[in-house]
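A.B. asks: Structures are listed in the sections that come next.
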Structure P
Amino acid sequence: MSWLYKNALKPLLFRLDPERAHEVGVDALALLSRVRPLCAVMERLNQLSPELYRPVESFGLKFPNAVGLAAGFDKNGSAWPAAAALGFGHVEIGTVTLHAQPGNPKPRAFRYPADEAVINRMGFNNAGAAALAAKLAKLSVPGRRKIPLGINLGKSKVTSLDHAMDDYLGSFRLLADHADYVVVNVSSPNTPGLRELQDASWLKPLLAALVDENSARVVAGKPRRPLLLKIAPDLTFHQIDAALGVIDELKLDGIIATNTTLARPGRLAAVNQAGGLSGRPVQRRSTQIINYISRATNGRLPIIGVGGIMDESSAGEKMDAGATLVQLYTGMIYRGPFFAAEVARALAQRQRK
């Protein structure tokens with residue numbers, strides 16, 4: 001299948017505008033998700049056998065393998081039911097915002113094949129939290145899914161930083177019933193001011209409010225949802241320490257490291273496009289941060305490692321650095337839809353050895 005993608009499908013998709021190619025991929029998986037018998041067959045072919053490979057257990061959830069689909073691919077929750085058929089062990093949808101928004105002006109996604117990289121400035125284009133909640137209410141519920149479903153929450157562009165807490169709380173209240181875990185995304189570079197929320201002075205009250213809301217679910221007889229924070233690769237180690245202090249104090253369940261970067265390493269220094277860079281150029285920095293977090297927390301904090309996973313080796317590097325799970329997205333653009341299954345199998349075999 002990798003040969004077919006590389007030599008037939010990829011050349012066709014790369015003739016399209018990157019955002020249009022992305023839409024084609026989402027539509028294809030949305031269609032696949034509606035053909036349940038075919039999904040079931042593909043799951044048997046692409047998922048690891050639980051008799052041979054142990055599932056990964058973290059923050060109260062069980063993952064059939066260590067590889068997830070990162071947020072950004074399925075913003076509106078249209079395609080995620082097919083993720084298990086491609087071999088993913090979990091999927092994260094979004095980023096979703098409380099208010100529907102169109103995102104930034106087009107064009108807003110750019111490929112750099114020589115560097116196996118993508119720059120995007122999508123700007124959280126999505127139909128809003130209420131629309132996503134209505135869609136998820138018609139589908140399988142937490143605890144009955146093939147793989148865990150995470151929901152990634154961001155701040156609406158129209159919402160000021162002073163009201164960011166209410167914005168995130170509104171999305172959480174609408175979507176927590178439908179999520180296996182929830183991610184607080186304060187690290188996208190494409191919403192003005194959003195990354196300021198990574199500063200402890202903003203981060204602590206925001207996360208504290210979400211933790212309190214999560215606790216209120218338990219009082220109301222509803223299950224608590226694991227809460228994770230997603231950070232940027234552009235933070236200094238001092239800033240990471242401050243964020244880890246907040247996570248430890250509030251007892252969050254994990255961290256996702258990392259989002260896209262504003263840096264332009266190597267040849268990309270000559271590129272004049274605003275937005276977040278993903279793909280192979282992010283690999284090293286992301287791994288450094290994963291390793292730093294693992295050491296700083298003595299391996300106690302679950303880490304989902306993201307950034308520059310383009311082959312089995314770069315995925316293994318993140319696991320060696322301290323990641324509990326990994327996620328990919330840009331790697332799938334360059335390697336094809338079954339890349340996750342290949343990486344998951346390689347990581348599982350590596351673990352057995």
Structure Q
Amino acid sequence: MSQKFIVGVDIGGTWIRVAICTPDLKDKNIKIKITETLKENKYSISNSVCKLLSELLSENNIKSEQIIGIGLAMAGPIDIIKGEGFNNPNLGFRIVPLKGPIEEKFPGIPIYLINDCNAAVLGVQYFEADDDEKENLVYITVSTGVGGGAICNGHLLLGKEGNAVEIGHGIVEPKSTIQCNCGAYGCWEVYSSGTGVKLRTFKALNNRKLNADILLRIVNGNKSKITAKEVFQAAREGDKLSKKIVEECIFYCKVGIGMINNYYDVSTIYFGGAMMNDEEQIIPPLIEQFEKDPIKFTINHPPKIKITKYRDEIGVRGALTLVKYKIENNPILEGTLF
């Protein structure tokens with residue numbers, strides 16, 4: 001019972017990951033379990049978290065009394081004070097209770113709620129950022145949605161409720177007719193996220209202005225099987241419609257990077273998320289743009305652009321890092337709501 005543990009949770013629109021580890025965060029001690037994000041009712045997520053955590057404790061012969069903190073990372077918006085998500089475009093319910101239901105199952109354990117990308121940038125900083133990157137750093141996820149987290153001058157940016165750097169819902173196309181799940185039109189998310197790529201592909205197929213024979217062959221004529229994965233594959237094979245969708249996805253990533261660098265003036269931007277499965281189509285043109293002709297998108301000196309080596313694990317690693325930093329009173333959290 002003398003050994004202590006911390007818990008990290010990453011709640012995304014598609015997957016939930018729960019990890020347990022000793023406070024030293026050594027890779028060999030990190031145990032992770034994963035499940036699909038259920039959306040049957042507003043308690044589905046908290047129930048899934050409790051189930052995975054209970055399984056981890058049982059499988060590793062750990063008692064709940066040995067846990068000294070739980071970091072909950074969730075796609076925003078979130079309310080850190082109330083401990084819940086609200087107005088989330090990808091989780092199915094306007095209000096998603098988190099801290100309350102989990103505290104009922106695991107009483108007496110401090111729980112820290114954070115936006116998933118704010119957690120991820122902590123994970124990047126702790127686990128992989130170079131020394132000259134750690135003070136000014138942004139993480140961007142391009143997955144079900146688009147989100148971000150930022151560290152500026154050695155401090156994590158949170159905002160009044162914990163929702164700073166909600167970059168995916170920045171309007172990059174004010175005259176757009178494409179509506180985001182959040183309700184607005186022209187968000188970066190509708191152009192570059194997996195959900196957005198799929199949505200725009202369906203719309204383009206209905207307009208029938210560009211040939212999509214290769215894409216339709218890939219899905220055997222069944223449009224319902226189209227996801228971003230198939231669109232990027234078809235683009236690689238020369239499909240005209242898919243190439244246009246991918247080109248727009250990349251262009252608006254350039255717009256987003258430019259805005260981020262203008263706002264935060266960072267050393268490095270790390271990318272992660274499921275869309276990075278097609279990194280060879282996305283990342284090289286972004287690097288080329290900001291190395292050779294950055295002024296088209298940013299007035300500040302351009303950032304380096306990298307991909308997190310921890311891929312889908314960076315969010316849950318960041319949730320663990322949050323607890324570690326909180327326990328250690330790390331100055332990166334100074335002035336935050338935790």
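A.B. asks: For which of the structures P, Q does the calculation of distance in nm of label points 7 Å out along Cα→Cβ at positions 103 and 311 return 3.7?
C.D. replies: Of the structures listed, the value fits Q.
A.B. asks: Work out which structure the value 1.9 belongs to, where distance in nm of label points 7 Å out along Cα→Cβ at positions 175 and 207 was derived from one of P, Q.
C.D. replies: Comparing all candidates, it corresponds to P.
A.B. asks: Ranked by distance in nm of label points 7 Å out along Cα→Cβ at positions 135 and 327, which of P, Q sits at the highest value?
C.D. replies: The maximum falls on structure Q.
A.B. asks: Which one of P, Q has Rg and Dmax of the Cα atoms in Å, as calculated from the coordinates, equal to 20.1, 67?
C.D. replies: Matching structure: Q.
A.B. asks: Work out the source of 3.2 here, i.e. which of P, Q gives that when distance in nm of label points 7 Å out along Cα→Cβ at positions 87 and 119 is computed.
C.D. replies: Among P, Q, the structure yielding 3.2 for distance in nm of label points 7 Å out along Cα→Cβ at positions 87 and 119 is P.
Values quoted throughout were computed directly from the atomic coordinates according to the rules given, and no laboratory measurement underlies them. Treat the numbers as computed from the prediction; the structure is a model and nothing was measured. Cβ atoms are built from the backbone, for glycine too; each structure is taken alone.
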